[in-house]
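Scrolling down, you'll hit the structures one after another.
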Structure P
Amino acid sequence: MIRLIAADMDGTLLNSQKQLSPELPDILRRLLHSGVRFAAASGRQYANLACHFGPLADQLYFISDNGSFIYEGARNIFTSAIEPARIAEAVRAVRQIRHALPVLCGGRSAYIDNQHPFFIENVQMYYNQVELVPDLLTAQIPDAICKIAVFDLENAETNSYPALKAFRDRFVVSLSGDRWVDLMNPGVNKGAAIRLLQDRYGIRPEESMAFGDYLNDCEMMQACAHSYAMENAHPKLKSLCRFTAKSNDEDGVVQVLKQVFSL
């Protein structure tokens, strides 16, 4: 019996137009009524995630910023703050990478110090609460920074990600999209967040289902026996998963849930 379902957002629950399936709210209501817990697991900010689910948000779980924050409805149940000195070290390193721009991700807001139009467009897509500061290194930010997101104006996998691998002894370095690399505290990822929920509610991996499309979903798949890669997923993620779902533009998650739960 499945008791916990976790799903990534971009490339998974959201289609190419960044929209949820119109069938999803009713499916979630029926799953919740039957006692199944549902978690949206994403690199997105909590405020951004919650707004996608409207009135249902209070009954869901949110693994935001790639596992740096976990929310039960609107209540924060886990935060992994990065030490200020390590934040400064990472920001300096990002500034040495051509076409790479940092975002400091906190519980209250995301913080940026660059106004490049394409950068702003992408930041606003994933972060509802954003503050522009004069300089990330000198700003006094009264917030717990739990993730340093790096936006690559070029290509994250071939440009920023190889350069930031040097930080793997100090951070989790996660390739989370075509243009994004995320730095978190050691041990922080979507899989660790899933295991926290499993331990909290006495749920076994065999009772857990996960859907994803990119490399920041790898640990989440390893934490769930029922692991689904989207048809549009990165090949490396597909190699880790037991099953494949139709693409995000074919409502792949919804189709699997309808079949497995006879909805």
Structure Q
Amino acid sequence: MYSETGDHSIHVCFSPLSWPIFRQDDALVIITDIFRATSAICAAFQNKVEAIIPVETIAESEEYKRKGYICAGERDGKTIACADFGNSPFNFMNPELRDKTIVMNTTNGTRAIKTAVEGNNTVVIGAFTNLDSVVGFAMNQQRNVIIFCAGWKDRFCTEDSLFAGAVVSRLIEEGNGKFHTMCDSAIASADLWSIAKNDLRGYIEKVAHRHRLKKLGLDDVIPYCLEMNTTSCLPIYKDDRLVAYDYLSL
């Protein structure tokens, strides 16, 4: 997987704490938080929501709520007091949310999104459910790629890193020699993906966050979050919010 040839580099940042080391200007940044934020965001746009405004603090959510916005939010898996619902992908499939703007606040995912929005970066949302669109968009962008794992409270997170490995592997293998990586975290992610990909659900049984969700009774979303390419939608950050970009429809 190590490669020095190719015009565009690929890096994997394992948590927001490491972002200052990896940040670049004019890069494509792919945010992933598989359990559950980015899977929920993709579900929302598949359900035709108008936009999602990501926020970091509960105070921001409370202010948007006072302004009349629909709010989704959690801390450590528990719905915050001012939110209308939590961050399960299933919450965002309600037909009543179509054409609505939703404010979203999560423990890890929205923090990563807000952290990455700097410089001249293009920031998109990645999950297993839109993997093909993420890879296709990256191949067409012709710029360096950083896969930014939301992690768990600044710590390494296996499921996010598996998604990163899937993206790294496909860009190197299918990118016609345009991409390279000399980044150990990218190489390690690709190696992890090669071990897990043939039985992803079985591999996930050993993952810490899978067991955190189980203790909270929130692990019903895990099969959904591990489904591949159930949507062609690519959420992209524009003007303080995420909007839909249907890559495969172009």
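If you work out FRET efficiency 1/(1 + (r/R0)^6) of positions 16 and 104 (r between Cβ atoms, R0 = 25 Å, to 0.05) for P, Q, which one comes out largest? Show your work: numbers first, answer last.
Values: P: 0.30; Q: 0.95.
Going through P, Q one by one, FRET efficiency 1/(1 + (r/R0)^6) of positions 16 and 104 (r between Cβ atoms, R0 = 25 Å, to 0.05) peaks for structure Q.
Mean count of other Cβ atoms within 10 Å over residues 32-39 computed as 30.5: which structure among P, Q?
Working: P: 15.8; Q: 30.5.
Only one of P, Q returns 30.5 for mean count of other Cβ atoms within 10 Å over residues 32-39, namely Q.
Have a look at P, Q and say which one yields -10000 for helix-only ellipticity at 222 nm (-39500 (n - 2.57) for each DSSP H run of 4 or more, over all residues; to 500), as calculated.
Comparing all candidates, it corresponds to Q.
Quick check on the output: 0.85 is FRET efficiency 1/(1 + (r/R0)^6) of positions 24 and 208 (r between Cβ atoms, R0 = 25 Å, to 0.05), derived from one of P, Q. Which one produced it?
P
For relative contact order in percent (Cα under 8 Å, 6 or more apart), the calculated result is 20, so let me know which of P, Q that is.
It was calculated from structure P.
Out of P, Q, which has the highest value for FRET efficiency 1/(1 + (r/R0)^6) of positions 192 and 240 (r between Cβ atoms, R0 = 30 Å, to 0.05)?
Structure P gives the largest value of FRET efficiency 1/(1 + (r/R0)^6) of positions 192 and 240 (r between Cβ atoms, R0 = 30 Å, to 0.05) among P, Q.
No lab work stands behind these numbers, since they all come straight from the coordinates. Computed from a predicted model, the values in this text were never measured in an experiment. Cβ atoms are built from the backbone, for glycine too; each structure is taken alone.
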